[in-house]
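Every number here is computed from the coordinates shown, using simple stated rules; none is lab data. All of these numbers come straight from a predicted model, not from anything done at the bench. Cβ atoms are built from the backbone, for glycine too; each structure is taken alone.
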Structure I
Amino acid sequence: MAARIEEFITLKDFMKNMALYVILHIIRFCGIMTLSPFMNMMDYKLDFNSIVFASYAGMRGAVALCLALLLTENAKVPKSVSMLVLFHVCGIVVWTLVINGMTAAWLLNALGL
């Protein structure tokens, strides 16, 4: 019998997903900022505006989505856990595609890139 997502996902999970979207952007920005001196040593020469855009337009989560789908097929993982993981991964993918995809051109113009 197929599990229904309503059995596992609540409004609180939607709020957590939005917060996770923001936190992941902050983490991505901090990671690129931390590694930018090393990238600059290897002739990548990233200025601050490029770092901001790279952290905004980063990966969309294809690998995470594949892993989350594999998790749903694992019988050792409780269905509630696998559905919650899949929800959060799919949510982040959708948020980044919709929000970042629709505003990337605006950000490029605003940053002068």
Structure II
Amino acid sequence: MGMGKVYDIMDRLTNNKPIIKFDNEHEYVVNNSKNQAIFIKQLSEDPKLDEFERLDKIVEAALGKEALDYINSLNLSLKATGTVINAIMAAISEEELETVEKEAEKQKKSFRK
């Protein structure tokens, strides 16, 4: 019996985790596993969470409690916090940050109408 074609995907199955770097002392690995991505998507769509709870929960789910505490200690503006969220979304979807920011901006504009 002949064998069908073999698709070798070994090299494509890297488990390299993206990192978000805040400064030379603070960089955090993004948990971009499929299960975590599903969880974060659920958090981002949960109507029971207000926007600030949602932001905190997404940061904690993606980067961990230590990162959340550090980010909260920075007292970032809402816009800067949005940048952190966009970086997390970019890392999870393995896209460029600029791509995610453009998409977020488009959604914001259509939301305002």
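Identify the structure, out of I, II, from whose coordinates helix-only ellipticity at 222 nm (-39500 (n - 2.57) for each DSSP H run of 4 or more, over all residues; to 500) was calculated to give -23000. The structure behind it is I. Determine which structure produced the value 34 for relative contact order in percent (Cα under 8 Å, 6 or more apart), calculated from the coordinates; the candidates are I, II. Attributed to the structure labelled I. Using the calculated result 8.4 for mean count of other Cβ atoms within 10 Å over residues 11-18, pick out the matching structure from I, II. Only structure II yields this read-out. Hey, volume of the Cα convex hull per residue in Å³, for residues 19-58 alone derived from one of I, II reads 52; which structure? Label of the originating structure: I. Determine which structure produced the value 2.6 for distance in nm of label points 7 Å out along Cα→Cβ at positions 35 and 91, calculated from the coordinates; the candidates are I, II. Corresponding structure: I.
Rank structures I, II by distance in nm of label points 7 Å out along Cα→Cβ at positions 27 and 99 and report only the one at the top, that is, the highest.
Going through I, II one by one, distance in nm of label points 7 Å out along Cα→Cβ at positions 27 and 99 peaks for structure II.
Structures compared: I, II; top value of distance in nm of label points 7 Å out along Cα→Cβ at positions 43 and 75, i.e. the largest, recorded for I. Determine which structure produced the value 12, 41, 29, 10, 5, 3, 0 for P(r) over Cα pairs in 10 Å bins from 0, in percent, calculated from the coordinates; the candidates are I, II. That value comes from structure II.
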